[in-house]
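What follows is a group of structures, each given as structure tokens.
Derivation of every value follows stated rules applied to the coordinates shown; laboratory data play no part. Model, not experiment: these values are computed from the prediction. Cβ atoms are built from the backbone, for glycine too; each structure is taken alone.
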Structure I
Amino acid sequence: MLRTAVAAGQAAAATANAGAGGVNLRQALRRSQRREQWRAAALVLPLFIFVAVCFVAPIGAMLARGVIDTDIAHILPGVTTALKAWDGRELPPDAAYAALVSDIHAAREAGTLASAATRLNYDVPGFRTLLFGTGRRLPPGISGSARDILIGIDPKWGERETWVAIRRAGGPVTDFYLLGALDLRRDADNAIVGAPSEQRVFRDVLGRTLWISGVVTLICLLLGYPVALVIARQPPPRAALLLFLVLLPFWTSLLVRTVAWVVLLQKEGVLNSLFLSLSIVHEPLKMIFNRFAVYVAMVHVLLPFMVLPLYSVMRGIPPAYLRAASSLGAPPWTAFRRVYLPQTIPGVGAGCLMVFIQALGYYITPALVGGADDQMISYFIAFYASRTVNWGMAAALSIMLLGATLALYAVYNRLIGVERMRLG
């Protein structure tokens, strides 16, 4: 009995030591994994910092201008503060008129009145003239009612809509630019209404951008699928040569490739000269500065982005699958449709997303080869950012484009699933 008890004790001690050893081993393994994770994080941390500083922060600051509006509050602080307590039903009190007079004098001395006039003119056309005219005619000193002086200078200061516009621009957060990007605005009662018919352009531009991008994506798919299929069925040396030819346009600048299409498609260009010499046509065709030229040039630039994902998926599909389907009696078209095509869906999805998202932001190609009715939303973003220096509207249009892209991506993820886009 004693020996049995001793043996049992030794076995229990051995089991306890083994369990403690297993716990220590697991803890050591977890510590080792954490160290590896920290090393990996330390390696990619400089890249993350670079991306955040050089890309995320500037883009975020740019997009923030679409919802943040502080110009009027800085330039006309007195009247902005006075109008915060105004109910907007009647004309503001005399204190608001007096504050506006003081703000106009201070802004003229500081040279900032033009910025305030430009911002208010976005909301109410003619406000720039109103503010500059008032600034020139205001007397240096105010004796009497500031309300009577301002209304005497211009009757618009006696209209409620003028003061509502100043209060709307008081910030710091505003929906003015976002509503403008959707062809909407707020009226004097703060209700959202449609913009005047002559100012409704952006919804049509967004629809045109989505349509052009969709057509270009479809054409790239119809052209790129057979090209990728042919390359995938070639021996490796020949496939490498064909891929080199697909990538060759990347060695040339996008601007050069687009200008080359202008040379080819113009009335006195290479194609029209060839058609006339062969008597195919009797007068030059209009192939430039229209939607046709936009489609041709964009497809030429974006086609490799469709071919490469398709090829990456197709080269991983064993040819034995089609042979097995044929041996079971499936005709070639049925075998392709029911066996081969479903396996290429991840490549189709990846290629379509790459082409469509890039096409949404195209600016140079439509601007050079398209007409006035073929410009996409990026053209108007550049217009407001560089020509009119309306950063708020440029940011709002960028937000609208980003929102449309995310919405379409969510629809794609819902219908097909992003997890199916894993290549090869």
Structure II
Amino acid sequence: MISTSSIQRIRRIDLRGAAAASDYRTLVPRADFDVEAAVHVVRPICDDVRDRGVEAISSYSLKFDGVTQTDIAVPAAAISDALTQLDPAVRAGLEESIRRLRVTCEAELESDTVTDLGPGARVTARMVPVDRVGLYVPGGLAPLVSTVVMNVVPAQVAGVGSIALSSSPQKEFGGLPHPTILAACALLGIDEVYAVGGAQAIAMFAYGAGACRRVDLVTGPGNIYVVAAKRLLKGVIGIDSEAGPTEIAILADDTADAAYVAADLISQAEHDPLAGSVLVTDSLRLADDVEAELDKQVSATRHVERIRQALTGKQSGIVLVDDIDQGLDVVNAYAAEHLEIQTADAAAVAARVRNAGAVFVGPFSPVSLGDYCAGSNHVLPTAGCACHSSGLSVRAFVRAVHVVEYSRDALEEVAGHVVTLAEAENLPGHGAAITVRFPSTGPTTSEGS
């Protein structure tokens, strides 16, 4: 049952008493985020960038950003000047964010794994970084300088040798990306930066254009058209995940502080009118108190209209459940990008979460902490993709390459099985590649072993 008592209020969805077999994925709030429809919009843009390169990119920068470009590459002087002019307090915040994320990235960096399967039979899983990556940083409604950190640090820790970064050109700043974004690039030693946004940036990375050579992998969040371009060009390039408009779910009981919950819902709603903010609770009192707090807190924010649009959209809501067990079923079905647990014994409840991009445990671990200084990564799967995809990490920038090394004796020991299995698949040439190595005696077949 859905209540819409006021168009200016967050809606309620009452799942109390719902059958245990209910498919909560169809009942939880979710935006109309039709990536397939957007693919048809971005396809001609990507094809145009492939065919005309910088000329096409410049035409889209004029059309979408109102910027006339003579060069898409950001001059080195503009990058260094941005750091010189950066507010010292912002620099200190960025430096701490970089330090904390680097520590967690270094901890998750995997070493080569050597497996000896017998005398002379060895398989090594060698961890090899991607050669070249393109990092996308949104610059539309907000200059997401933190996303520079979240993209660059794991790539650097992974050992990626060539890193390019792109962000939308800003008319206010002479057609360059936002200066805070450029300052973060300078702080991290990134000197290959392009003033290109949207689907055309993803196409630039995929095909190459002007000074930008094609890349192997593209990471970073974006609007629906960026996500659509990543889906369209997956295969031409690797991608991290389809990270679109942000979302937060909060599982809370009557021990939660309504002011905290409301503030956390608002924190993500201010990103985008399409942002999703969802409270799942078994406490009617908390639901009422959070709604009252939203009424009070939203009016005091800087981006009132954007936040109200997000909170009253179909992608947001307060979901009432019978108990925390049902609440866990709901949030696991929702598979939120960000999931907060504000319940009694929050750590135990969080341990039962299966599907989330990142989990924030207890009243003093808000999503905003993860956006900047938790040491976690905030580039996370959205739109329910957390049930099969992970957030950005060092692993996204590293490949495992199996290195196989067998001696003659080790090959001979398993040769009969290889020949038999090759025959079972009607691939005699596979078997012949084994028997040719034993011209005098031949290997022992499986029948004779």
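I have 0.05 for FRET efficiency 1/(1 + (r/R0)^6) of positions 45 and 189 (r between Cβ atoms, R0 = 30 Å, to 0.05), calculated from one of the structures I, II. Which structure is it? Checking each candidate, the match is I.
When relative contact order in percent (Cα under 8 Å, 6 or more apart) is computed for each of I, II, which one produces 20?
That value comes from structure II.
Computed over structures I, II, FRET efficiency 1/(1 + (r/R0)^6) of positions 277 and 301 (r between Cβ atoms, R0 = 35 Å, to 0.05) reaches its largest value in II. When Cα extents along the principal axes in Å is calculated, the result is 109, 104, 37; to which of the structures I, II does this value belong? The read-out comes from structure I. As an exercise: mean count of other Cβ atoms within 10 Å over residues 165-172, calculated from one structure in I, II, equals 19.8. Which structure is it? It must be structure I, since only it matches. To which of I, II does the computed value -12500 (helix-only ellipticity at 222 nm (-39500 (n - 2.57) for each DSSP H run of 4 or more, over all residues; to 500)) belong? Checking each candidate, the match is II.
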